[in-house]
1. A value of 1.56 was computed for Cα Rg over 2.2 N^0.38 Å; which of 1, 2 is the source structure?
2. Consider the structures 1, 2: one of them gives 30, 28, 16 for Cα extents along the principal axes in Å, for residues 75-130 alone as calculated from the coordinates. Say which.
3. Taking distance in nm of label points 7 Å out along Cα→Cβ at positions 267 and 291 as the quantity of interest, name the structure among 1, 2 where it is greatest.
4. Check the numbers for relative contact order in percent (Cα under 8 Å, 6 or more apart) across 1, 2 and tell me which is largest.
5. Can you tell which of 1, 2 yields -5000 when helix-only ellipticity at 222 nm (-39500 (n - 2.57) for each DSSP H run of 4 or more, over all residues; to 500) is derived from it?
6. Could you tell me which structure in 1, 2 was used to calculate distance in nm of label points 7 Å out along Cα→Cβ at positions 43 and 203 as 3.4?
7. One of 1, 2 was used to compute distance in nm of label points 7 Å out along Cα→Cβ at positions 235 and 307, and the answer was 2.0. Which one was it?
8. 1.4 is what came out when distance in nm of label points 7 Å out along Cα→Cβ at positions 251 and 275 was calculated for one structure; which of 1, 2 is it?
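A short reminder: the numbers here are calculations on the coordinates, not readings from a lab. Keep in mind that what you see is a predicted model, and the values were worked out from it rather than measured. Cβ atoms are built from the backbone, for glycine too; each structure is taken alone.
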Structure 1
Amino acid sequence: MDPSFKIVIVDANPVRAAILEEGLREAGHVQVVHIAETAHLLARVYAIDPDVILIDLENPSRDVLEQMFQVSRAVKRPVAMFVDQSDAASIEAAVDAGVSAYIVGGLRKERIKNILDLCISRFNAFARLQDELERTRSALEERKVIDRAKGILMKAKNLNEETAYALPYKKIVDAAMFGHARPLFGGKSNDVTETVWPQPTGYNTDIAKAKALMAESGAGSIESAISFDLGDAVNSEPMAILIQESLAQIGIKLAINKVPGANWRSEMAKKSMPMMVNFFSGWLDYPEYFFFWCYSGRNAIFNTPSYVDKGMDAFIEGAYAAAAVGEKARYETNVRGFISKAYKEVPRIPIIQPYLNVATQRNISGYSYWFHRQVDYRSIVKG
C-alpha cells in the first residue's frame, strides 16, 4: 500500500487505537488520524477525506454496527472493520454495506499491513465491477430510449400503414412457411363485414404505395431493429430477413436481433423491441379472447406493441358483455369494430396463420386437433 495514503482510525478505545497507529507507522504510514468520538462521524470522515478507513470495535451493538455500515455505504473508500465477535447476520450486513475486510477476532499489530493490502485490493476489484455494471446499465438504458423513440416516431409519423404495404407477404408464405400457412392478407377491405377470426386484412405487398406514404409522412430514412425468437428460427429467421430486405426499399433499415428462446418471454415483457416476429394463438377460439390478450389497454405481456386505445377497449369489453347475456347483434357489432380498428391502425400486422401438420403411417387414424396445438394420443388408433 502507498505510504502516502491518509488513514483514519475509528476507535473509542485509546489503547487499541494506539496499537493500530503504532503498527501503521511501523509499516511506513505517517498520515494517520484517530477519531475517538462517533458523534457526527460521517461529517468528520468527509472533512478528513481519507484514502482508507479502519474501524476497530470490541463488542459492537446493532446500532453501532449500523452506524458504521452507513459510513461504509456513504464514503466509497476501502473500509476494514475489526470486531471481537460477530454473527452471520452482521457479516452479511457488512458485505452489503461495502465493507472491504471484516475481521473477526480482534487485531494484532503484525497483521495490519496484510489486512490493509487485502482491503484495498478487494475495494478496487469491487469498484471495477460496479463501474462495469453501471456502464452496462447505461448502455442498456440508452438502447431502450433509442428503441422507444424509434417506436414513437413510427407511430407519430403513421408509419405502421407504410410497413403494412411493404411487407413481402407472398414470399413469407412460400419461403419462410414453405406454403404451410393460411394467408392473412389480400382481403377485400380493412372495414370487415364478418366476425370470423382470424380473417385477412386488406393489405398486400405494394412497394409503390408504401413509398408514397413514406414520402408523405416526411419521416425520411429510419434505422431500427426486428427481433425474433431463436427457438422458432426455422420460420422466424427467414421471415425477419425477408422483412428486412423489403422495408429497406422504402427507407427503413432494420438490424436483426436474435433473442435466445430462454430469454424471449422476458424480452417480450420489457416491451422494448421496436419490431418483432411474434407467433400468438389463443387457447379459446373467440375473437374477443385474442384481442383481450393482444390489444387490450390492460397491456398484457402479449400486447407486444403496448397498444392502448380507449375505443379498442370499449369494443373488447362490449363483446365480452354482449356474449355473457347472449346479445348476438351487439356482440357482432363490437367484434367487427375491434377487428376493423386493429386493421386500420395496425399496431401489429397479421401475416399468416400457420398450419399444424401431423404425419402418420397409413394405418394410423383418429387424430384430433386440440386447442393446445398438440396431438391427443387418447383418440389415436392403429389398424
Structure 2
Amino acid sequence: MKRCDTCQTHWVQTLPVLIVLALTGMLLWLPAAEAQGRGGVLRIGMTAADIPYTGGQPDQGFEGFRFIGYQLYDPLVRWDLSQGEKLPAIVPGLAESWEVKADDPTKWIFKLRRGVKFHDGTDFNADAVLWNWDAIKNKDTPQYDPRQAGFVAPRITVLKSWRKLDEYTVEFTTTRPSSFVPYQVVYIFYVSPTQWEKVGRDWRALANNPAGTGPFKLARLVPRERAELEPNRDYWDKQRIPKADKVMLLPMPEATTRLAALRAGQVDWIEVPPPDAIPGLRQAGFQIMLRPYPHNWMHTLNLTRPPWDNKLLRQAANYAIDREGICKSLLNGTCIPAIGEVYPGHPWFGNPKQRYEYNPAKAK
C-alpha cells in the first residue's frame, strides 16, 4: 500500500446497496432489463443533490461518472462493467489499443477507434482528442474550462503533454514512468468540438445540448429536478446499445426520500437506502444487490504533531475501534470492517502484516 504523509484511522468500509435493477452502476447491462426485453422507462433515485454536469467532465463525484459521464460520453479506455460479481478490468473504449513506447517509458501511444461519430454526426479523431485535453489542461486555448479542469485535475496527475501522430494516433507524455496511465485516462471524456462552436463557445449552453460519443443522448435537462436520457441507436458498440426507451435521473440526496419514492412507485431503482429499511424491502419483494467498493469512513490525522506523532497512541486508537460492531449495529450489516484503503480480496490489498482487531485491553 502506498504510504502517505498522514495517518488514517479506518472505521468502516461501506457497501453500496443498489435496489431493483442495478448491479454495476452502469445503465446498459441491467440483468432485470435483459429479462424484460427492450422498451420501457427506468426511473432512478440518485444520491446526488443535483444533476451532475452534462457538458463533458462531470461533477458530483462518482455519481457524476456513473450516471452522466459513462452514459453520454466515452473515455479512451473504459471499465468492463458487464459483470457485477467481479472487479472491472480496463478494456478498449475510444482507443482500440495502447502501449508504452519501447525506447521511452514516459510516452504512451493510443490507437483510436475508426468510424466513431459524436452525437452531432461529426467524426471522433485525434484532433478531437487533443482539443478536449486542451480544454482541461491548456489555459492558452479558447476552449479551456477551469471548472471542468478542477473536476479532473486530481485524476490525471502524471499526464504532461499530448500530440497527434496521425489522424487516429495520439501520443501522451508523462512526468515520469507510470503504469497508472490507463487508470487516469479512463476518467476523461470527449465532447464534440463542433458542437461547442455551434452553441457559441459556451460550456453552460453545451450542458443543455451536449454531443458526446456515449450510448445515451441527453433528451431533457431540468437542473435540480431531472435529466432524461434516450438511447443512441447509432452507438459504435452494438452490444452495448441501451435496451430502455428512456432513463430518468432524479436527484434525491436524502435516504428517506429515496426510500419513500421507491415504496410509492415514483422510481424503479434507488441507491443506498437507510440500512434499517433493508429487511422490510426484502420482505416486500424488492431486489437488493450489495457489492463492496473502497469507500471508507475515516479520520485523517496529522502525524507530525502531538498526540498523533506517537505510534503507540495510533495503535491504541486502532485497537479501540469496534469495526465489526459499527457495521452490525449502526449500518445493519451493509458494510465491511475497513483495514486498509481497499478491502481484503481486492488486487491492490496486498498482505499487510499488522492487523487490528477490537481489543480494549490492548488499547489501554
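1. Details: 1: 1.56; 2: 1.08.
Attributed to the structure labelled 1.
2. On the way: 1: 30, 28, 16; 2: 39, 37, 14.
Among 1, 2, the structure yielding 30, 28, 16 for Cα extents along the principal axes in Å, for residues 75-130 alone is 1.
3. Numbers: 1: 3.0; 2: 1.8.
Going through 1, 2 one by one, distance in nm of label points 7 Å out along Cα→Cβ at positions 267 and 291 is largest in 1.
4. Numbers: 1: 12; 2: 29.
By relative contact order in percent (Cα under 8 Å, 6 or more apart), the leading structure of 1, 2 is 2.
5. Working: 1: -15000; 2: -5000.
Only one of 1, 2 returns -5000 for helix-only ellipticity at 222 nm (-39500 (n - 2.57) for each DSSP H run of 4 or more, over all residues; to 500), namely 2.
6. Values: 1: 6.5; 2: 3.4.
Derived from the structure labelled 2.
7. Numbers: 1: 2.0; 2: 5.4.
That value comes from structure 1.
8. Working: 1: 1.4; 2: 2.7.
Only structure 1 yields this read-out.
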